[in-house]
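Below, each structure is written out as structure tokens.
Just so you know, all these numbers are worked out from the coordinates, no wet-lab data involved. Given the structure is predicted, the values throughout are model-derived calculations rather than measurements.
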Structure I
Amino acid sequence: MAKDVLCEVNSCTYWGPGNRCHANAIYIVNRKGKEASNSEETDCKTFVPKV
């Protein structure tokens, strides 16, 4: 398991200083239901917008 998860999406609730993700778990899916062959074909379902 990854020790550190980095994320540059500072509009997410789980984003923290140093671009660290503070979510307890990360959920990433294939985009459009097809098998991903690169990172552009994936989506992070863990994202929760900051309010």
Structure II
Amino acid sequence: MSVLSGIGGWAGIGMTNNLENDSDGLGAVGAYKSLSSWTALGGVLSVFSL
């Protein structure tokens, strides 16, 4: 079993697509513009067994 975690969806749309205007991504860029101060692109794949 595995779990992939990281920034994605509407929260990550501005970071992944280099969008800069607050209204880009249907307003998601403006809502999450400080996100890049707290995290970087990338993710973690955790693989484990039960």
Fill in the blank from the handout: The highest value of relative contact order in percent (Cα under 8 Å, 6 or more apart) among the shown structures I, II is in II
Completion exercise
Output -5500 (helix-only ellipticity at 222 nm (-39500 (n - 2.57) for each DSSP H run of 4 or more, over all residues; to 500), calculated) maps, among I, II, to structure II
Handout entry: Computed 11.8, 34 for Rg and Dmax of the Cα atoms in Å - originating structure among I, II
Key = I
